[in-house]
1. As an exercise: distance in nm of label points 7 Å out along Cα→Cβ at positions 94 and 278, calculated from one structure in P, Q, equals 2.1. Which structure is it?
2. Name the one structure among P, Q that log10 I(q)/I(0) by the Debye sum over Cα atoms at q = 0.13, 0.15, 0.22, 0.29 Å⁻¹, for residues 206-269 alone of -0.54, -0.71, -1.16, -1.22 was derived from.
3. Have a look at P, Q and say which one yields 0.10 for FRET efficiency 1/(1 + (r/R0)^6) of positions 70 and 238 (r between Cβ atoms, R0 = 25 Å, to 0.05), as calculated.
4. When mean projected area of the Cα convex hull in nm², for residues 158-317 alone is compared over structures P, Q, which one is greatest?
5. When semi-axes √(5λ) of the Cα gyration tensor in Å is computed for each of P, Q, which one produces 33, 21, 20?
6. From P, Q, which structure was helix-only ellipticity at 222 nm (-39500 (n - 2.57) for each DSSP H run of 4 or more, over all residues; to 500) = -11500 calculated on?
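What follows is calculated from the coordinates using simple rules that are stated; it is not laboratory data. Please read all numbers here as calculations on a predicted model, not as lab measurements. Cβ atoms are built from the backbone, for glycine too; each structure is taken alone.
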Structure P
Amino acid sequence: MINVGILGATAYTSLELIKILLRHPQVQLSYLGSRRADPPPISTIFPSLRGACDLKLSPLDPTAMPGDTEILFACLPHTVTMDVLPRFLRTEIRVVDLSADYRFSSGDEYSRWYGIEHKDPDNLPYAVYGLPELYGDLVRKARIVGNPGCYPTGAIIPLAPFLKEGICESDGIIIDSKSGVSGAGRKPTETTHFPECNESVHAYSIGTHRHTGELISILSDVAATSVEPVFVPHLIPMDRGILTTAYATLKKKTREERLLEVLRRFYDGKPFVRVRADAPIRTKDVLGTNYCDVGCKVVGRKAVLVSAIDNLVKGASGQAVQNMNLMLGLPETEGLL
């Protein structure tokens, strides 16, 4: 059994991660790090884990982590991970970071979108962007994997094949995404308070959302040219799930069957992308899974691309385990089906 640990074990993503790891046949949890004073067993934080995982929380200190821990998942908030993680990186540990702190290749790019100077720029060159469907070969060898954001995962997967093959224009792309409230994290805010968000839908951070930088960086890399989409996120009154609709201009009139063929070929052998032509793309169909369902329609010269993911699984913890599997040389689907 391979020993794994979690930094920041009391987040929504941590609970989902623990549940997946408990089902994983090749790993066992050896360390749950927390910022809480006098940390209790994890099952007192998440009663659903009672009898399944009663491991006690430990301080965020390498000396509290068993020395034979091979993989560390960082589930700490953005800007906190880069404060804590360098101490752990002095060991031989490999890391999957679920925050944004190691998703960018440069500290300047990170600072632009997160408004704070990056405190660990020396380790950024060792980090790989962890979207397995695009960068799986790099993930296998990586010391640090920056697990993608939930919104970018749902947007990049449907767009990448058409930008890579030059089928759609690189400018004029619009990404409309709708997310359940768990995407905002466990800490309550006025916006996510039940009476405020229930029976209501609203757009927010139009053109300024922090995931915009991630979208620009990765889509530009895929297209080998500058791509600056208009990204509009929405909060919808459900617990989990993201539905993304992306609009792109086709370079020439193309049949819908051709677009579906491109999607199927591009993701052939990628077990967690399901190209759907038979039914509407719905968040309910991916709930609790690591799948990304993708479909498309042609409207005039526009390709309308739709995807659905569970933001806590493919958008976070499931994708993190998918990356871990690649890093350890295990089957990509291990513990995730």
Structure Q
Amino acid sequence: MSDDILFTREGRIGIVTLYRPAALNALNRPMCVALHRQLMDWATDDAVEMVVIEGSGDRAFCAGGDVVGLHTAGRAGSPEWEGFFHDEYRMNQAIAHYPKPYVALIDGISMGGGVGISVHAPYRVATERTVFAMPETGIGLIPDVGGTHALPRFPGEFGTWAGLTGARVKGGDCVAIGYCTHYVPSTEIASLKERLAHSHESVDHILATFDTDPEADSVTPGISRLRDGIDYHFSHDSVEDILSSLDDGDDWAQQQAAAIRTMSPTSLKLTLHGLRAGEGASIEQCLRLEYRMVCGIKSGHDFYEGVRAQLIEKDRAPRWQPASLADVDLEPYLQAPASGDLRFD
């Protein structure tokens, strides 16, 4: 069992608390394994009627996976790379099919791996402190953890926009784009959890009671007004066509194009390929494809360069290879890894 994740019982709920506040509750492999095992135990425990997951500290729900640790493992050629993604993805799949209500209280930053332990749940609560992002294209990775399944199911092309640009979405806007299902002020989260634990009411009724209009809580959602532009520009099926459309657009569109051009060309193409493939696919199919992609990324250049530039040396000046979209070859990233495809049996 990992000391970085806590499991407690209160009334009828099992509570998962991510307990790495100094690391913004970033996931490591032992946390993924422990969460998966505990969910399986609670699934057959009649005393646990629902699961609630939360982060510790006052900044983050979960800021992602331990990518610096993956950088080290990948550089060393360690099987820990494949092991981490294998265990994390199987845990994501278990959440997607969990037989009991699963409520994610996303009161803070939620990126990458944090999205993976929340977006597949039927109940996802945002507060004014919520910050959502899938920033992987900026570090040479892809929006994985089932992101290629979840993002295409956001309204319109919000998911494509978020996956390619790594844009940060805050507060009530997380409901507008489809990441969250409810909005509750942060000051009400403790009361919500207590009601979930001790009331005999359904989770749907309780969440509906606490659900609040973001504008009434002094949060001004602004994403909805961008929906038409996002749908228009990001509906294309190649990164080049998306950029061409954005280049011909207004100032906002050109800002999106500029942001995309700072990202790894390989990651951009892999991301769009995964998002389009995920539109009609099962969560298992998406995770298998993601696993192939990340196993290919292990042998590439851009992940190590992206983590170096963004998180280790922090010069914010990654030198991508290849540097041009036209020179990206996706085929090596779409093949079954030497260790075999991801399995769920």
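1. This figure was derived from Q.
2. Derived from the structure labelled P.
3. Here the read-out was taken from P.
4. Q
5. Label of the source structure: P.
6. Source structure for this number: Q.
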